[in-house]
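Next up: some structures, all given as structure tokens.
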Structure 1
């Protein structure tokens, strides 16, 4: 019970930091805590919750989604993917990028854009229409008068981040999410963002995921690259994208694998807001070896004390790492770090420096 309460506290703190654009732990560490809590208490609210409710101090109008805006379950290995796929009778599969952006819902009535809403907690989001309507790739009108709802991710391209924002902000994902909700400047910075669509709700009965993407393109939306085929082809596509992800113009942290047949996808339903016929297959982080020089203690704005490992400079994914937050005392003790230890370092989620393993004191 003590560990369960500790995990709940860690998860809630991490979620608050993430949605306030100050993440202190990687997606993988967060997922690991959720996985551990799910073993102890499968129906715990911190396991099944999606996103986070808009802050009570938000300057934006809070809006209820007409259709709840869910999330995806995830797997981290081919073995886990195979076990998930066995639960369906699908013959045709679909794959696209798992975009690391800010989830958004666009509502069109009579062919006109009327509302843009953040995910929030999946039920209630923020009405950021004023800002998102300035994103160049968000169509203000579309070629159908059907009432439709389009979902996708708002991102900042890596080259834009590098040329305009890298000295002030930590990464493209946080920069994009901040500009989406920024009041300063009337939302003009949203002209530096892009919207990539991946789903549409309409009366138009589309049969497959690939036809959905084709229709979105015909309506004037940008979509991420996608492909379809049998399950072995999907695995090969994942491997190819994993090797070339540094060349993708925006940040991704894996691939979305889906049943192609939308009727079968709908029949499978969802669990806790996560469709059973779609999954996020996360990438493994790249790792490099370095050595710990010192351990320092950092006091955050909230008064929380965090150990920080100072390491010999090491380049991971094009970034030189010298300091690595250990996030909490539990992780620090698990790693049993001492000055001089050899460690494996990654940039989890391609962003946050992380010590994967202590090579001199591995368990």
Structure 2
């Protein structure tokens, strides 16, 4: 049973005067991509009330690398839900084993391939409630173990980690409202801090960090992109190719409050990044040299996430603001995403865009699942 909850979201855009607008100032015609968005939010999930940890809904959507039918999301203050049918139906909470409360705070998930024949490894990090800190599950999200992030000292509030695509034990994580990047090479048991350039330190914001897949395990290990939380372009986007020993600012682009998603269609050098406060303009930024240089593509409108399939590239807008209503600002273009960008329509019930998306193939079609904050879980069959 699916439940429509968007109409109950009450915080209006007008009460957030500093929130960047997602209004398009260029093309607004529907894109040629076909498909229908369906609300697949599981019944029983509360996306309205603050609950025990200041509930912002769901900010992450991850797919099992070994089993594309299996997806996971976490609902703030409520735990982890799982789908085994490409996101069509969901069951949960599944974090019912030892330490399971660690995946029930305000936070989100990351995923890595498990050992052959075994469940995926799930990582969780949180900023409030029982999920504060870093947690790991080796049994597919049922039981969880907490590992202290020692470089943060008394602070244990973190956004979800990112996982090296060639090494499930190599993690990067950004401190919540801290000028802090931490790294683990043993699956989160131990952490070390990464030195940041002086120009990256913003104090009150939360940066977003990503591995850049270079096609080689050794250089991917060293190559990262970091983007500041929205400051109006004062800090921007920085890149390292030596594990943070040196950093280079590559653009003034920054990310929307709360969450960000970049997209690499393959490991040939193309990287897409949502544009907000870039000196190139709003929309989508595209790199062909693993993030060293960028050009602007797409409809000129603020964006927060980029994702795609082998056929198309998509971008959406969202902002961490509880139950606010924001234009999802969905736009899309055919691959390789250089031209042909146009707005796509979304259901009026989708009152905010995606914090994160996951793409899977069901044997016939590419299926996109999005976690839309307190807007719930949405499914799109391309």
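Laboratory data are not the source of any read-out in this text; all were calculated from the coordinates shown. Predicted model only: the values in this text are computed from it and were never measured. Cβ atoms are built from the backbone, for glycine too; each structure is taken alone.
Between structures 1, 2, where is distance in nm of label points 7 Å out along Cα→Cβ at positions 121 and 145 highest?
1
Taking mean count of other Cβ atoms within 10 Å over residues 161-168 as the criterion, which structure among 1, 2 has the greatest value?
The structure with the largest value is 2.
Starting from the value 18.9, 52: which structure in 1, 2 was Rg and Dmax of the Cα atoms in Å calculated from?
2
If FRET efficiency 1/(1 + (r/R0)^6) of positions 73 and 329 (r between Cβ atoms, R0 = 35 Å, to 0.05) is computed to be 0.70, which of 1, 2 is the source?
Derived from the structure labelled 1.
Ranked on distance in nm of label points 7 Å out along Cα→Cβ at positions 137 and 281, which label among 1, 2 comes first with the largest value?
2
One of 1, 2 was used to compute percent of Cα pairs over 27 Å apart, for residues 81-256 alone, and the answer was 31. Which one was it?
Computed on structure 1.
One of 1, 2 was used to calculate log10 I(q)/I(0) by the Debye sum over Cα atoms at q = 0.11, 0.15, 0.17 Å⁻¹, for residues 89-168 alone, giving -0.40, -0.69, -0.83; which?
It must be structure 1, since only it matches.
For which of 1, 2 does helix-only ellipticity at 222 nm (-39500 (n - 2.57) for each DSSP H run of 4 or more, over all residues; to 500), calculated from the coordinates, equal -7500?
1
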